[in-house]
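Every number in this text was worked out from the coordinates using simple rules, so none of it is lab data. No experiment lies behind these values; they were computed from the predicted model shown. Cβ atoms are built from the backbone, for glycine too; each structure is taken alone.
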Structure I
Amino acid sequence: MFKEFAVIDFETTGLSADYCRVIEVAAVIVRNGEVADSFVELMHPGCRLPFIITDLTGITDAMLKGKPKPEAVMPKLKNFIGNRHCIAHNATFDSGFYHAEMGRAGIAHDRTFFCTMKLSRRLILDSPRHTLSILADHLNLARPDDGKCHRALYDVLLTVELWKHIESLITHKIGRAPDREIYQAIMKKPKSAVAKYLDRILQQPV
């Protein structure tokens, strides 16, 4: 079981971390299953937002006017996260932007990410899709009181609930709280191999 970890989400100007920039970040520290602290910042990417991004997120150019550049925010984000493992939904996307923006800020950025999308694809097989919103509906997860999908803090808090569900699901299957090696193994295995893997762990002495 992770007693303390960070959950992170970026909103961006597009899909490529090589060419696009972050416009919003949210991160929370989860301690013993509860959100203990939060970090939220809007950032100016140095360009006008594509209409599709404003339509998706609700973030406008006016909202970003006068906001700091990503290079100024990333050191604060790193300090907030500390040495904790990071969790994200579609971590390939978020870790890509995390590393790209840390690199632009000239900051060392080694970081382990765990992905609730990869885990859910291997453990929640009856969900019609594995986007965060559809999983939330499928699992009847508690949604944040304020905000909407594709705003960073809302998505982070929803990811916290999804992680709790995944942790509970694995715990039920193996008879104990999973450690980081179990999460990593599940993310790497094909769907067809996960059930047998968890059965083997259940048979192992604690």
Structure II
Amino acid sequence: MTSLQGVATTRELVVLDFETTGLTPAYDRTIEVAATLLVNHRPVETFHQLMHPGMGLSPFITSLTGITDAMLRGQPRPEQVMPQLQQFVRGLPIVAHNAAFDRGFLHAELARAGLSAESEFLCTMRLARRLAPGLPSYRLDALVDALQVRAPNARQFHRSLADVNHTVAIWQNLHARFTEHTGLATPPVGVWSILMRKPKKQVPKYLASLRAEQR
């Protein structure tokens, strides 16, 4: 039987997205961040900021994101933004799509600012593979189409604010699926973490065990 005891729940969480100069947190830098606070799975506040990475952008990154060097001129450096972001997040659980990417950049940028992260990360890509199995792709754009969750700026991707809005819509869809299976509306974060790591074949049994504990 799986214990549902735990302090942190998903009644409050933060959905996060970074745009960056590349894929490697040790060398690349963040150029844009958006974070939306959800309370009972509804958006209540958003933090958004462009950042100057201290280097020029590659043509590929500009083509991918639409962000130009001119847009970043005069913007604060990432290490100036991180204290504000940390204050906004305030240690709440963080949801991101392909969370390993955003977690790596958050930890790297916080470290450069002399700060550390306390939040646990949940990944909508990994959760979607378990709660919406059998889809041909779990990329953000493909998942938006497959789940038919249309967020604001629905035609735009690879900008932090738009991607956060898409991820919020995906999270709400996945939360509804989870609640339908288990009867749980605000389980401990640890329950989501276990689900995220469960082998896919074991997911139905795990969800059934959570429902059984409600009886």
### Task
Taking distance in nm of label points 7 Å out along Cα→Cβ at positions 67 and 163 as the quantity of interest, name the structure among I, II where it is greatest.
I
### Summary
Value 16.8, calculated as mean count of other Cβ atoms within 10 Å over residues 99-106 from one of I, II, is from structure I
### Summary
distance in nm of label points 7 Å out along Cα→Cβ at positions 179 and 195, calculated, reads 1.2; among I, II the input was structure II
### Query
Comparing structures I, II by FRET efficiency 1/(1 + (r/R0)^6) of positions 51 and 83 (r between Cβ atoms, R0 = 30 Å, to 0.05), which one has the largest value?
II
